[in-house]
Structure 1
Amino acid sequence: MPSYEASIRNLLKAANSGRWHRPRPWRSKEESEVVRRFVFWWLTCRERTKPSGRSWARQLGISHTWLQKLVREFEANPARMWEMQRAYGDPTVAQLTRAQEESHEMRKRADLRRPRRYLRADE
């Protein structure tokens, strides 16, 4: 396995070659923001019937590792999310559905990466 330094060196070499470009995102910015709001909503929930993180991630259509990463981000600096909560209120399923449809349209136009589960099925 290459060392961290070798990996960074190779990334810099690829970036300087002029052929490298950032990978396309997995989902639209709108969908990412709605998902962030739903994760924050789940994190601040104090009910006894609160679903597990894996279950919540599955319902949102994201990986539980991304949910965990968002939770760490919110715990480190919750001010941004509290501002979004005040500005936009609680997220709705309609907002998530609309954002997912936008991501789907962007994926059709090849503006976004396709999910890995589809990559394996097609090849």
Structure 2
Amino acid sequence: MSTDYHDRWITIDDAGLSIRAYYFPWGTKRIPLEQIRQIERVSIGLATGRGRIWGTGNLTASVWASLDPRRPSKKVGFLVSSGGRVRALITPEDPDAAEQALRSRVEASVFPTGTRPAPLV
């Protein structure tokens, strides 16, 4: 299996996107590449992701932040939609490398143009 991107919490490979510690207490969420509907690059702030190490405080936003103890020091995240009601917020250690790995594996139409602010998390 070929791995395009890997850090402590995220792996992008032939099988898809794996997000470690997404489920309580340490379950991994695996999203096959063909199930990814949209990936949005978002800027995160205190109320829009940086202040949330895991989970959500805003159930109406339908965003779940995977565990990342270093998220408060990060400024960029990705909202990943696989067609369900809840989108995953991931914050890779190297956002540019993760985006490049995802772009090499999914159709260009999955990525809207530009970066927008994340919703409240």
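Every read-out reported here was derived from the displayed coordinates using simple, explicitly stated rules and does not represent laboratory data. Treat the numbers as computed from the prediction; the structure is a model and nothing was measured. Cβ atoms are built from the backbone, for glycine too; each structure is taken alone.
When FRET efficiency 1/(1 + (r/R0)^6) of positions 3 and 59 (r between Cβ atoms, R0 = 30 Å, to 0.05) is computed for each of 1, 2, the one that comes out at 0.15 is 1.
Between structures 1, 2, the greatest calculated value of Kirkwood radius over Cα pairs in Å is seen in 1.
Matching task: 3.4 is the computed value of distance in nm of label points 7 Å out along Cα→Cβ at positions 11 and 43. Pick the structure from 1, 2. The structure behind it is 2. One of 1, 2 was used to compute relative contact order in percent (Cα under 8 Å, 6 or more apart), and the result was 29. Which label is that? Derived from 2, not from the others. Can you say which of 1, 2 returns 1.1 when distance in nm of label points 7 Å out along Cα→Cβ at positions 27 and 107 is computed? It traces back to 1.
When helix-only ellipticity at 222 nm (-39500 (n - 2.57) for each DSSP H run of 4 or more, over all residues; to 500) is calculated, the result is -20500; to which of the structures 1, 2 does this value belong? So the calculation was done on 1. Among the shown structures 1, 2, from which was the value 14.2 of mean count of other Cβ atoms within 10 Å over residues 19-26 calculated? Answer for the origin of the read-out: 2.
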